[in-house]
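Some structures are shown below for you to check.
Every number here is computed from the coordinates shown, using simple stated rules; none is lab data. Computed from a prediction, not measured in an experiment: that's the story for all the values here. Cβ atoms are built from the backbone, for glycine too; each structure is taken alone.
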Structure 1
Amino acid sequence: QLGGKSLYERVRANDESQRVPQGLFFEILQAASPCLILLDELADYCVGAAAVPVGDTSLADQTVSFIQQLTESVQQVPGAVVVATLPASKYEVAQSEKGQEAFMTLEKRFQRLGADVKPVADEEIYEVVRARLFETISSENESDYPKKVAQVYQAMYAAHAGEVPSEAAKSTYREQIQRAYPFHPLLIDALYTRWGSHPDFQRTRGVLRLLASIVGDLWKRRQGNTETQHLIQPCHVRWSIDAVQAALTRLWGPAYQSVAAADVIGERSNAGIFDEERGGDYRNEAIGQGLASAILLGSFGGQGGRSGFSSKDLKLACSRQGLNWNYGDGALLELENRCFYLHTATAGSLGKRYWFGTKPTLNKLVVQYRQQSAKENFGEEILEDLRAESQKGALAGATWRVIVNPAEDLPEQKSLTLLILPPSLAWDENGGAKDAIQERVRSISIRCGGKDRLYRNTLLFLVGTARGLSKLRQAHRELAALEGVRADYWEQLDEEQREDLKKRLDSARRAALEALGPTYTVALRVRGQEVESCTLSDARRTFQEHLGYVWTTLVEDEEWILRRVGSVTLESTGLIPKEGGLRLKDAVEAFLRFTDKPMVAAKEAVTAGLAQACADGLVGIGRGGSLSILQTRYCKQSVSLDPSEDGVWIIPSFTPDPAKGPWGEAPAGAGVGTGESSVASGTGSGTTSGQDSGTATAVKPGAKGTVRRFVVRGDVPVENWGELFRCFVGPAARMNLKKLQLGVQFEMVLSEGRALSENDPALKAMKEAARQLGLKLEIEV
C-alpha cells in the first residue's frame, strides 16, 4: 500500500523471509512522502508472532526491530507520520508473560521518539458514544427533542438546587445533558471516569460495550417496562444483564455477584422486596431497585479512594421528571435499614456517602438472627417483663395486687387483684373469636383449684390484643437478634459497628418495654354470669404508668371500681335495712364475693360508705354479740368502723336519745342510742364510746381522784370477745403504763356423750400454741 509495487519490490525478499530490511526505511519513506502509516493492535499481533520462529529469533522479535527502525526513519523524513495504537495497560494484552513483555517493549520503543495522544478526549466521550451507538437520536418531527429534555431536567435540578451537586443547578449542565442524550451524563461519567480507573477496563470500548448492553436490554423490555425514561439514568441499569454482571465480577471481584443478588437484583433482593411492599409508584418505577443500582454503579473508582455516590449524587442519578421528588429520601432510609452490604459515611455538605462492599454490614447479621427466631413467640420473655414492670409500684392510688399469668388453681384473693393473662391468649379487637379468653376468665373466677371460689368479685383481668402482641413479639425478635449478634460477633465488629450495636440494643430494649402498654389494652371482669370487657382508648409509655392509667379508667370513667360505696349503691345492694339488720363483716364480704355488685378498691370503701350513711341518718350501726344484745347503737353521728371487727351490725336508722348534760350526767334511759356503752361499771374501767378513749390524762400522783392500778376480771361470752380489745386492750396500750399484763383462762367442756381423740388436729394445734406462748394446758381424760 505504501509506494505501490515498485517500492514493494525493494523489500520483497525481506517480507518473504520475515526479516527486517536493513538501511532501507529512510529511502522508502522519502520516496513515499507525504504518507500516514497506521498500525493497530500491534501488541496482540506480537503475541501471536512470538510463536513463529525466524532463524534464531521469532517473528515478534523481528517486529519490534521493525518498529525501532521505522520510528527512527520517520523522524528524519518530513511529511511522514506513524500512528500506532497500544492497549492502556499490559493487563489488556493476553495474560502470558511473553505478551506482557512484548507490550512493554513496544511501549518503550514508541515512547523514545513518539508522543502519546488520547484517542478520545474526555469532553468528546458523549459524542463518541452517541455516534457509535445510534444512527439518530430524535425523529424528524422533533429534532429539538434532546434540547427540550435537557431544559426540563436542568430546570428540575435548579428548582432543587440545595439537593443536587452545585454544577447540576447551573445552566451549563443543560448543554451537558443535551450532548449526552439519550444517556444521563452521570451514567457515562461513572463508567468513563470511575470504572475507567481500573487498569483492566478499556475506557472507550468498555464504556461503549456496557452502554450497548444497557440499551439492548431496555429495547427488549420496552413493551412491559413501566419505568419513566426520558433519559437513560444510572437507576435504569439492570445488573442481571450478562455483559454488565460479567464486567462487575471481572473487574471488582466475584463477591459482588452475591452483593448484587442480595441487595440489588430482582424481586427477592432487599431493594426489590421494599418496592413490592410499598406498591404503587415504588413497584412501577422500581424506586428502591433503581437507587440500589445507582449506588452499586458508583461503588468503584472514587477519587482518593472515596468510593460511592453522595445523597446529592443519588438525587441526580434517580430523580425523573413527572415523578415525586421526595420518593428517594424515604427509599434511601429504608435501604440503609434493609441492605446487607450497604455502607455509609458522612460526606460533609453532600450529605451521606453510600457504597456497596463485600463485607456484610451489621444489618446483615441482625437479619440472619432475626430469621432464626422467626417462629419464636417469646412468651417467657414477655412474662418476665410483665412481672418486672408490674412490681415497680402502683400509681394513681391503685390498691390492687397484680399477678402475672395466673394459674388455674389461683388461691382465694380476698382483696382486689389484677390478673394479667399470658401472651398465648390474644384478644381479637376486630370481632374475632374470643371464646378461649372468656372461658379462661370464667374458669379462674368460678373455681379455686378443686373447689368453688368464694371471693369472685375481687378479680379483674388484663389481656393483650392480637395486633399489640404481634408488635410486641416483633420488638422482642429484634432484641433477640441484636443480643445474638453481640454474643457471637462482638469481637469481630469494628469500633463504629460496636457503637451502633450498643445504640440499637438500648433502643430495642426500650421498644420492647414500651410496647407492653399498647399491647395490654383490654380489661375484663365477670359481671353476673357474663364476661364484660373494656377496651382502653390509649396507652402509656411505661407499663407502670399504663397500669395507673388502667386504674384511673376503671375507677373514674367506667366506674367498675368504687373508692367509697355511696348511698345509692347501698340501697340497690340491700344494705339499708328497714327492719332487722345484718353483720358488717357480711356486708363487706358480699362486695368481695358476689359479681352482681360493684367492685370495691378496698374493704374500707364499704365501711366508709356505711359510716357516712350512719352520719346522714340512713342506717344505724350497733355493736354487740347479736342483734338482740347491742351494747352500743349509733345513728346521725360519726362512727369509726373497722371492716375486720366482729360484733358490728347494720341496723335500721333510728332517732338517737338526747345527749349527755354538761357535767356528764345522763338522763334516764340514755344508756343506749347516744353512743355510750351500756356495760360500764364501777370497777375503774370507765366508759367506752364508739370513738377511741385516747391516751391517759397526765395528773399529779397522789392527787384526789387519781388511779394507780386497776384490774378487770369476769366472764365474757364468746361472741363479745372482740369488745375486750376495743374497750380495754387498745386504750390501755395507749396509756403509757408501767405494766400491762394480760391473763387468759379458757375452760372448754365437751357435751354429754362426746369425746376428743388425743390426736385431734385442733387439740394438737392448741397444745403447740400453748407451748410456744408459755401457757399451761390441762387435759382431763
Structure 2
Amino acid sequence: MDTTAPNAQTVCPGYTAANVQETTTELTADLTLAGQGCNAYGNDVKDLTLSVQYQSQERLAVRIYPKYLAPSNQSLYILSPALTPQPSVGYGASWANSDLTFTWTNSPSFQFRVARATSGDVIFDTYGHKLVFEDQFLELVTNMVPEYNIYGLAENLRGFRIPNNFTQTYWNAYNLDNDQELDVNAHSVHPVYLETRYGNGSNGTSLSHGVYARNAHGQEWLMRDDSITYRTIGGSFDLYFLSGSTPKEVISQYQTGIVNTPYLPAYWHLGFQQNIQLEGLMSDLDYLKMNRDFTDNPGHYDIGPGKEFLDRLHANGQYYMPILDPNIYVPDPTNASDAYPTYDRGAELEAYIRNGNDSFYYGVQWPGFSVFPDFITPQAQQFWTEQILAFHEKLAYDGFWLDVNDATSFCTGSCGQGRLEENPIHVPFALPGDPNTSIAVDYRYPEMFNITNATEAASASSAMMSQSSMYPTPSVTPTPTVGRTLATPGVRNLTYPPYAINNFLPGHSLQKQVISPDATHNNGPYNSTEYELHNLYGHTSGNATYNALKAVYPGKRPFFINRSTFSGSGNFSGHWGGDTNSMWGNMYFGISQALQFGIAGIPYFGVETCGFNGNADMELCTRWMQLSAWFPLYRNHNNRNTIAQEAYRWATTAEATRRIMNIRYSLLPYTYTLFHKANVAGETVLRALPWEFPNDPSLKAVETQFMSGPALLVTPVLAPLATNVQGVFPGIADGTIWYDLYTLQKVNVAAGENKTLDAPLVHQPIHNKPVESDRGP
C-alpha cells in the first residue's frame, strides 16, 4: 500500500445538486463540484448529470455522467448499449408503484439513498461520503449493515459468501504462474452482487436485493466492516438496484430485466464431453499447425483422416469441438513459405486492433507475433465469420471453445513492431516438449499424495528438484513495473494510471500479459482505446464467434463456451473456470465459482475436472468426477505435461464415474427443464442452499453442499482420505422431508443437525425432496 496516496474522501469536495426536475418516471439534476477540484487520481469533471429512473416496479436506475459529451470523449465515459444491454423505463413504470425510493441531500454535499418503499429499509446509502468523479478515477461509498451477507461479483476463486474484508478487482488477465490463485482477478467481469439481510422482514424472514454497476473499466469493490467502496478508473456511475425480495427473485430480475436470460443449450450439450458415455470430444491446440487458427497439424491431425474420424463420430451421434484463439499469427514478410492467408484476409479488411499511429498492434501469443481482431467493428465480424465458415468446409466441427480471449499477450505493448522477420518466435517461458528442458513432465501432485507411490510418480520429488533450474531463454522481454504515477492536468495516463487497481500482476501493471491499454479500436468517431474496452474483449469475441457459428448452423443452437465473459455473455455462451490446479482446494472452490456464475446469468458452467495443471491421483479424480457430474458443462481436460487422467485410467475412478453418470443421464429431462426455466424466466440451475431456504441464517455461508434445481441436494466429498462426509438437511423445522436418492428411504435427521453420511470412494451422497410439479412458465 502506498501511504502517500491521497484519500479522495478527505481531499475532494464532492458535488452539489441543482436544477432538479421530476416526472412520474425520472428525476434529473445538474451536479457541480462543491469546491476546488482535488485531481486526486485524474482530472476532476466539474459538471455532471444525474438521472434517476423508475424503470419497473422492482428496478431503479441511478446514472451519473459528464454533462458535456462529444464523440471525442463519449467512449471514455459511456458504455454503448451495442456492446452490452442497457435497460430503460418499461411500460407502466412510475415512482408511485415502485418497490424502491430515491432520496438525496446537499448537506454537506450531494449524497443519496435507495430504500424499500414499504418498510423504509435502506439498501444503498452514500450519506456521510463524497461523490468523486475524475476522468481516471471514480469513487462511491455505501454504508452497510453489520456482518452483511453479499454474494456474486464473479469471477475469482474464493468462498461463496464474500468476506467483509475483501477486495474484488476487475481487470481480465491470465495468471500464467497460477491461473487458479485464490482471491485475485481472473477471466471475467460481472459487477453484480446479491445481498441478503436476515430478520428484517415479517415473521423473521429475510429480504434480499441486488446491485449492478454497468461499467467495463478496470475497477475495485472494497468490502469493509461497515461499508463497500466502489472505485473505477474510468466510465461513469451506471447503477441498477433490484428489490427482490428473495435471492431467486433478485437473480431473475437481473437476468430478465438487465442482461437478458441465459441461452438454452442443445440437449447433447448436457452430456459428458470426454470418455465414458462420450457425447463430445474436444481438442486443444495440438490439432493446429504451429498453433495457428484454422489450420491442421500435418502428421498428427491431418484434415483427411480428421474428416473420416468425424464421420464416425457423427454416425454415432457424437460431436467434436476444437479450441479457437482470437489471435492471428503474422507471417514473416521476408519468407514466402511462411505465408498465412488468414492473416492476409484480416489485414485486407482492416479487421485488427491498432496502435496510436494507425499501424497494426503486434503482441505475442502461442503462434508467435500475432494480431488481434477488433471485434467491436463489422469488418472483424465479417472476417471471423468467413474464416469459421471456410474452416467448417474443411472440417465439420460442432462448436468451439474460445480461449485466451482476456485478451492475453505475452509481451509488453506492440513488441512485434519491426521484428516480424523473427517469426515464429517462442513465448517467453518454457512449454511442455521444448528441447533442452525437462518441463515435459509436471511433478506436482495434490495435497496428501504420497510421492513414494511408484504407481503414480516414481521419484517425483528428486525429479522436480532437478528440473527447477532448467528454463529456455525467453524470446521477448517481460513487462517493467513502475510505482504510482501522478495525475497530470489535461492528460490521461493509460498504461499506468494514477490510481493503481489491485491487479495481481507485479506493480499492478495493466500492460502485463494483456493487450496494452493504449492500443486503439476503430469504432468510428469515438476512437476508443483498450483502456476502455479491455474487460469487454472476451464478451465481444465471444459474441462474434457465436454469430459465426449461427451462420454455420442456421436455426440450431451451437456448442460454445467462452473463457472470458462480461455481463450479458450468458445470453450466447457458457463458461469454464480456467486452468484449474489438480488440488483438493481447487475442487472445493469450484462449487462457489459455479454459484457465482448462477448469479451472473451463465448457468452452463463447468471446470477442468480432475484439474488442468499438476497431476491428479486416483482419489482426487474420483471425487472430482463425482462432483462435476452435477455441473452442466462436464469435461475432463489437462495439460500435456501431466499424467493421463481420463476416468478409465483407474478402475475405481471408472466405476465411480459410471455410477454417477448413470444418475446424471437419468436426470437429464429434469436438468433440461431447469435450463428451459433459466432461458424464459431467469431461474437458476445449480443453487446455493440459502437461495432455496432463504429464512435460515445458519445456511448463509454453506459452500460444501449445493442443490440442483429445487429438488436435489448434493453433498460431495471435498477432502482426501474420507469415507464419510457431513451435511445439513435444510427445512426440517418447516416440514421438509428428505429421501436418499439411492434407497428412497426417508432421512431421519433433526432440524439443524450436521449429519454424518457414509461416502465410500465409489459413492456420492445425494438426497431429494418433494417439489410441486408444474409445466414451467
Structure 3
Amino acid sequence: KGKESTVKNALTEFTLTRLAKRLMNEGIDAHLQKAAGLIREGESAEAAKLQSGMIGAMLAAEFRLLRGAEREALAKAKGQLLSQQSRLETLRLEMAGLDAKTFRERSAELAGAQAALHRKLQLLLMPAVPARRTRLFDDVLPAPPPVADLLVAADDAMTKAASHIEAGERDAAGKAQQKAQAAFASLADIAQNRIAIMTKPVRAERQIFSAIESERRLDFFVGRQLSLHEKTGDAATAGAASAYLAEQEAYLADAVEAFQSLLTDRIKMAVVPSEHSQALPARIAEAVQSMRKAVSLLKDNKPREAGAYQKAAIAALTGAQELLAEHGSYAVVRMGMEAMTQSAEAPSPYVREIEEEQRDMLALTRKTLPDDMPGLAIPQKNLIHAVDALLDALDPVAHLIEASDTQMLFAKEDMDSAGIALAEKDGVEALDAQEYIVESLEDLRGKVEPLVPQFRYVLEIVRALHEQAPEGILVRETQRRLRESASVAPVDAAALGKEQGALKVRAEACEKVINAIMGPGYLVGSVAHMAEAEARLKGGDPGAAAQAMAQAEEALKDDAGMLRTMMQRLLRLMIDPSWAGYVPSKQVVLAREVLNMTAQQKRVYREGNAANPGAVKEDEPTLREFVNACGPFIERAKRHKNPVRKGQKPTDPVPPANLHLKLVDAKGHLDNAATGAKASDHANSLASQKDASESLRYFICEYAFKFAVVPGPLGEDETPTDVFNEPEDVMALFTRSVLLGKRKDGKSEWKVLGKRDRAALNENFARELPLEYRAILKDYYERLAK
C-alpha cells in the first residue's frame, strides 16, 4: 500500500489488491465478527456454516494467487478422505464383529470413536471443484461436481451413525456408516479427477520427454539390428559359421524386451490407462519374437534363414518408430490448441478487473478533495504497470483483436496523464483522463471476452478428433496383423473372417464419430475394403482377402493423414504466422467471423437445453440475429473458390465450389429454431438449433481444411512489382508487441533520442496530444487498421 509496483510483479500485486477488496466488499469482516458472536452464545453449528462460506471464499482467493495451492489442498483433502473412509470401515467391521451384549457395553466408547471421526470431517478443507470443460457433443453445460452436497450427506450420515450407536441400533448405524463411506469415496474420486486435470500439462511434458527417450532407444536398436543383419548377410554369402553372432543377437533381444516391458508397465501405471497405448509395445514384442527366432537359427549356423527374421525385426522396430511419431504428432497439435486456449483465457479476467479498478479509481477521484489527490497517484501508476504486464498476455491473441495495440496505447497514456494530474492536484484533468481510460478498457474488454468461447469451441473439435486418432491407429495395426495372418498358410479363414468382421464394425463406429465431428466426405472408404476382405474370407479366398486388407491399410493411413491435417489447420485457423506483412485470406477472415457466431449459437443451445421449456421464447430475438448474420456470410462464401492443389492445373471454366451451402442449411435451421422459439415450441426449437450447430461446425471444418494453410513469407524476388514498397514499414505501428517496443529479435530498445522506432514516436506523440484530440486520433487509427 502506498508503494509503486514494477512491471514484473504488477499483475501479482494487482490481483492481490483486487482479491482483498472483493473479500472486504463481500463482508468477510462482518461475517467473522458474527461467527465470533455465535460461538460465544454457544451456536457453534451456525457459526460453522458462516465459517465454511468464508473459508471457501478465502481458498478461492488463495488458489487464484498462488500456483499449486489448489492442487496441494486437493491432495491433502483426498488423503484425509481416504483415511476417514478406512477408519470408518475399521470401526464398522469392529462393531459388526461384536455380540449384542458387548456392543451395548461398549456403545459409549464406540459412539466416542464415531464422534471423533465426525470432528475430523468437520475440520476437513475440501475446496469447491469447478465444472469440467465442455465436450463437443455436450447438449448442456457441465455442472460442477456436487462437493457441497456430498459433504452435507457425509456429515448427516456421521451424525446419524453416532445417534444409532448410542441407541444400541447397530444395523442402522452400520448403514449410516456405509453412506458416509460412499460419500467419502465420491469426494476422493472428485479430488483425484481434478488433480489429474490440473497436472495434465505436466504429464504431457513428461510424455514428450519419455517419447524422445523412446525414440532414441528405438533408433539405437534399429541401428544395432541393421549392423547384425549386415554381418549375418556376410556370413551367408561366404558360407561361414554364424554361431558367434547368436550371443550378440540374444543380448539385443534382451535389451529390446526389457524396453518393451518398461513401456508396458508405464501404460499400466498411467493415470488414465488406455488400450490404444498397447499398439506400441505390441509392435516391439513382434520384433522380440523375430529376434528370438534369429538367435536359434544363428546358433545352428543358418545365417540365411536368420537374416529373414532379422529383417522382420527391423521392420517391426521401424514400425514402432512410426507409431511413436504418429501418436506424438496428434498430441503436439492438441497440446498446441490447449496452450492457445489458455493464452486466450488468461488476459480476459485481468482486462475486466483492470477496468473495474479504474472505475473504482474514477469514483474515488470524484469524492477526493484536491489536497488529498496525490495519495491516489501511486495506485493510478500501479495500474499503468498492470497494463504493461497485460500486453504480454494479450500478445498471443492480439491478431484477433481489432486495433488492440492502439487501444492499450491510449489507455496506458491516459493512465499516465491521470497519474500526473493527481500528483499535481488537477482534478479536472485527472477525471477527464480516467473517463477516457474506462472507455478504452470497456471497448477492449468487449473484443477480448468473445475470443474465449471461440478458442474453447475449436478446442472441443480438436479434442474430439484427437480422441478418435488412437482408435484409427489401433484399427490399422489390427488390420495389419490380420493381413499377415491371412498371408501365411495354413489360414483358418472362418476364424479370421470373424475377427475381420469385428474389426470392420469397430472401424465403422470410428468413421461414424469422425463424420459426426467434421462432416461426411473426408474419409476414403477403408470400411469398404474391410468389408470386401471379410467377404473374401467367408468365401474361402484368403489371398484375395489379404489384398483387400492391404488396400484397407492404405486407406486407413490416408484417413490418419487427413485427420492430422484437419487438426493442424483448425489450430492454424486461430493463429497467424509471426513474420511481418502476413494478411489472412478472405476465406480465413470469413471462417473466423462465422466461428464467433457459432460459439455464441452453441452457448444459446446448451443454455436452452438446461433452461425451463417455457423460457425458450426469450431466445427468439437472439436466434433472429443469427439468421440475419448468415445472409452476408452466405453472399461472401458464394464468391470463394476451391483452392487449387499444388501441381494441379486449374480448370476452365472453374466449377462452382458451393462453399456456401452449409451456411444456407444453417440459416434454414436457425430460422426454424427462431419460429419454434416464438411459438414456445421448446423441443422443435432445440432440435433445429442442434442441426444448425452441426451445419456451422461442418462449414468451419471445411474452410479450415481448405484455406487455413499458412504460406511462407515472400522473398524479395517474389514481391509483386506493381506494389509500392516503402524503405520502412509504415504499418509496423500496428503489429503485435509494438507497445512494448519489442524488435523482431525479441530485444527491447527505447532509445528515443538515438535510433527512434515508430512505437516510441507514436507513444510520445500521443502523450503530447490534448485529450480531446486524442479521441480523434484513436478513431483514425481504428479506421486505418480496418
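Data for the structure
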quantity	calculated
Per mean count of other Cβ atoms within 10 Å over residues 246-253, the highest-valued of structures 1, 2, 3	2
Answer label among 1, 2, 3 for the case where helix-only ellipticity at 222 nm (-39500 (n - 2.57) for each DSSP H run of 4 or more, over all residues; to 500), calculated from the coordinates, equals -12500	1
Comparison of 1, 2, 3 by distance in nm of label points 7 Å out along Cα→Cβ at positions 30 and 518 - largest value held by	1
Entry that produces 1, 5, 11, 13, 14, 12, 10, 8, 7, 6, 5, 3, 2, 1, 1, 0 once P(r) over Cα pairs in 5 Å bins from 0, in percent, for residues 318-573 alone is calculated, selected from 1, 2, 3	1
Which of 1, 2, 3 yields 25.8 [mean count of other Cβ atoms within 10 Å over residues 366-373, calculated]	2
Origin of the derived value 33.5 (mean projected area of the Cα convex hull in nm²; candidates 1, 2, 3)	2
